[in-house]
Structure I
Amino acid sequence: MTFFETSRLLFRTHEAQDEHGFIQMHTDAEVRRYMGGSPWPVEKALHRFQNEYLGRPTNIYGMWATILKAEQKYIGSCGLRAAETGAGASIGYYLAQPYWGRGLASEACQALIETAFNRLRLPRISADVEKGNAASEHILKKFGFRYVRQEELPGRGRIIRFYELLRTEWPQ
């Protein structure tokens with residue numbers, strides 16, 4: 001099922017042909033560095049794809065397979081996660097390393113913000129970024145997200161920075 005598209009990207013439910021790209025992305029140390037640390041073993045990536053991503057999402061919330069339309073190729077997953085309070089959503093975007101630096105994460109982020117505020121009429125969007133991920137922090141700041149706080153994950157040596165964007169503050 002196709003959720004929406006931008007000029008270069010298509011967002012749809014994960015399909016069987018996405019498995020290889022998903023596994024490559026999650027076993028890449030550079031991609032995983034800011035997504036929880038170390039790369040996943042192939043077995044874990046395969047299990048997660050088959051049990052948590054394949055055929056999903058089926059509604060607005062979730063991580064959509066992100067397809068580069070020009071190549072009809074899976075390049076990552078992007079989406080919105082419903083907030084536990086029901087008063088907003090959390091934005092996420094993960095792209096395979098060969099697609100970094102092309103403005104694709106910014107394009108996805110803008111489309112997700114527009115969806116959250118214009119289509120879903122949500123009052124706020126949150127995002128979290130591991131400290132040191134300057135590219136993702138730059139994208140969030142470009143769209144008006146403001147830094148809220150940071151939290152150190154005990155025993156893991158990771159610091160997560162939290163951002164928020166209110167619909168009333170969105171620069172559009």
Structure II
Amino acid sequence: MRMNYEEIYNKGKKYEEFLAEQREEDKEVLEGNYKKLTVSRELIDKIKEISRHLHVLVFAEGWCPDCQVNLPVLRKMVDISGKLDMRILPRSGNEDIMEPFYIDGKPKIPTFVFLNKDFEIIGMWIERPDVVKKLLSDEDEDKATIAKMDYLDLKYSEETIKEILEVLNIS
């Protein structure tokens with residue numbers, strides 16, 4: 001069965017609508033992370049190189065730590081680029097739609113699906129940056145714990161941006 005990504009996208013919530021529906025403590029983390037997030041001049045310039053309008057279909061939950069870190073990063077990219085727009089659907093209840101993006105047979109969030117103007121998939125980015133995945137799998141528990149704290153403190157947000165730019169063939 002072929003998915004109609006335009007229809008699915010249009011069922012999604014705008015970022016502000018998504019925020020308004022979150023528990024107060026989750027909303028505070030998402031908003032706080034957005035305000036705290038800094039992007040280097042070099043990456044701002046790269047984000048502005050996005051030359052075509054793209055839709056980003058996002059699967060996320062406000063309570064999820066990976067979403068709390070990476071949704072504000074994507075939102076910042078949307079704000080900087082002027083070429084991206086996003087709609088958010090919850091993972092819960094949309095697992096069947098997410099199935100093509102499963103990792104190891106499971107839905108991971110956030111999942112960012114990049115769609116062109118015709119709502120065709122041009123790429124995706126899922127859960128967390130590769131450098132963080134590697135650090136969190138370190139056998140040295142102290143190193144892994146420090147990496148997780150740094151990740152949740154947005155110290156790897158530019159890695160997320162770089163990986164998303166690679167998905168969009170901007171590097």
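What follows is calculated from the coordinates using simple rules that are stated; it is not laboratory data. In this text, all values refer to a predicted model and were calculated from it rather than measured experimentally. Cβ atoms are built from the backbone, for glycine too; each structure is taken alone.
In this comparison of I, II, the computed figure 1.7 for distance in nm of label points 7 Å out along Cα→Cβ at positions 56 and 160 is attributed to I. A value of 17 for relative contact order in percent (Cα under 8 Å, 6 or more apart), calculated from one of I, II, originates in structure I. Determine which structure produced the value 1.1 for distance in nm of label points 7 Å out along Cα→Cβ at positions 64 and 88, calculated from the coordinates; the candidates are I, II. Label of the originating structure: II.
Given 0.9 as the derived value for distance in nm of label points 7 Å out along Cα→Cβ at positions 112 and 136, which of the supplied structures I, II does it correspond to? Comparing all candidates, it corresponds to I.
With helix-only ellipticity at 222 nm (-39500 (n - 2.57) for each DSSP H run of 4 or more, over all residues; to 500) coming out at -14000, pick the structure among I, II it was computed from.
The correct label is II.
Looking at FRET efficiency 1/(1 + (r/R0)^6) of positions 16 and 96 (r between Cβ atoms, R0 = 25 Å, to 0.05) for structures I, II, the greatest value goes to I.
One of I, II was used to calculate distance in nm of label points 7 Å out along Cα→Cβ at positions 48 and 128, giving 1.5; which?
This value belongs to structure I.
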